[in-house]
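What follows are several structures.
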Structure 1
Amino acid sequence: MNRRVALVTGASRGIGRAVAERLAADGLRVFVHYNGHEAKAKETVALIEQAGGTAVAVQAELGSDGGVRELVDAVRTASGGRLDVLVNNAAALPAGPMEADTPERFDRLFTVNVKAPYFLVQQALPLLVDGGRIINVSSVATRMANPTQTSFAMTKGALEVMTRTLAQELGARGITVNAVAPGATRTADNAEAFTGLADFITNLTALGRLGQAGDVAEVIAWLASDQSRWVTGQIIDASGGLHLGPKVA
């Protein structure tokens, strides 16, 4: 029986790394995509291999012309033309409030967060097996009015629409397409960003803590498994209940 193959974009660190490790723990051979963090990507591969898994680091600039094609070609060559799970995790960070935004930063957001995953799916479809999985990483920013993340939320909203329409289109092949929407998730690389904010965010979260990369990875691993075979076209909130409403004292 052939080992299942997964491609996780932006897997050198953070949520992407946790997803790559978790899928490898389930026995998948994982392609660890990265752009500019080669050392971190190799570290992810090493962690997977130390745990008994199999992984390969693959570099591609998803915001450049030809980057998507280079990534798909690399996976095709190394996997023998097979892909079972595609996780669109790579994303450009929020560009700030509208008054501070620029056309260049706006275009960059949409290129990396919308155009890249769209054409990655398009070009990876010939590799994706019937019954495969496409999992897009969205954000709770799509359901929360945060003026500092307007353009970022717009990109994730587009990703969620793509999730639903592709689920309808690819259902005939048994391919499920879902999205996971993390909230405030603390990782080894972004811990400083939560300095002074952790208590505030925790008080807005139903489960009373910040998220961890592993929390999100578990949800994605379930969506990548056979247990989720009857779930498609869904946006699954993985935020611990961030900003559901006021808490009753």
Structure 2
Amino acid sequence: MQQRNNEFGQPIGAPVPDWHGAQKPDATPLTGRYCRLEHVSAEQHANELYDAYQQAGDARDWTYLSVGPFDSFDAYRAHLTRIAASADPFHYTVIDLATGKAVGTLALMRIDAVHGVIEVGFVTYSRLLQKTRAGTEAIFLLMRHAFDTLGYRRFEWKCDALNAPSRAAALRYGFTFEGIFRQAIVYRGRNRDTAWFSIIDGEWPAIRTAFDAWLEPANFDAHGVQVRKLADLVDEQRARTPRTDAA
């Protein structure tokens, strides 16, 4: 893109004509092939979610989260009641369509509709959701909702810089690594350097096509093993799809 200068000869950013901001998320369910996202409800989801988290043999899934683990159902239900009342983060329950059961939660957060920036976070997947098509699709449903329905320009992923699985997941999903914010927060009585990743609207068409191809039933063999990896499909689509940064 050719560099633009103002009347003083100073470099300035690309124009964003007719920008009026994005919309904030609401409780509309988001449905895919393998899962449905519903606004978190303690009444509807607490029992199944608590049971799903009990499938883990230890508490390692909570290490990089600012909440949990919960030592009783009542404690977990109280947590779910609190987050259900939150507008930011806005929490969703992941329903596995194969079983009809609630198997995890995640959220849209740091919602900046004025500037079109939103983040996915609080990804709290039970062992029933981890490493499944539904788990990947849940992220895709939020991406698609943010870009295609709500009109965001930037979709972020952040995690503890020491959380190697989360960093690997971000790259697999097509996020671009942007750097480390040192000593960003204190949680659980310890320091967190935060790794930042993003997808911007000009990159979204290629990533959306890659997710669509990966989620196709034909991309899985009779044993449910993927034929092509999502990361490979993302790379392929990036190579063949011109990036069009939205104005």
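Bear in mind these aren't lab numbers, they're just calculated from the coordinates by the rules spelled out. Remember, predicted model here, so these are calculated numbers, not experimental data. Cβ atoms are built from the backbone, for glycine too; each structure is taken alone.
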Can you rank 1, 2 by FRET efficiency 1/(1 + (r/R0)^6) of positions 2 and 194 (r between Cβ atoms, R0 = 30 Å, to 0.05) and just name the one with the largest value?
2
Structure with the greatest value (metric mean count of other Cβ atoms within 10 Å over residues 66-73, set 1, 2)
1
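Match the computed value -8500 of helix-only ellipticity at 222 nm (-39500 (n - 2.57) for each DSSP H run of 4 or more, over all residues; to 500) to one of the structures 1, 2, and report its label.
Working: 1: -11500; 2: -8500.
Working through the options, I get structure 2.
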Computing distance in nm of label points 7 Å out along Cα→Cβ at positions 138 and 218 for each of 1, 2, which one ends up highest?
2
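0.95 is what came out when Rg/Rh (Cα atoms, Kirkwood Rh) was calculated for one structure; which of 1, 2 is it? It would help to have the intermediate numbers written out before the result.
Details: 1: 0.95; 2: 0.99.
Here the read-out was taken from 1.
Check the numbers for distance in nm of label points 7 Å out along Cα→Cβ at positions 10 and 210 across 1, 2 and tell me which is largest.
Once distance in nm of label points 7 Å out along Cα→Cβ at positions 10 and 210 is worked out for each structure, 2 has the highest.
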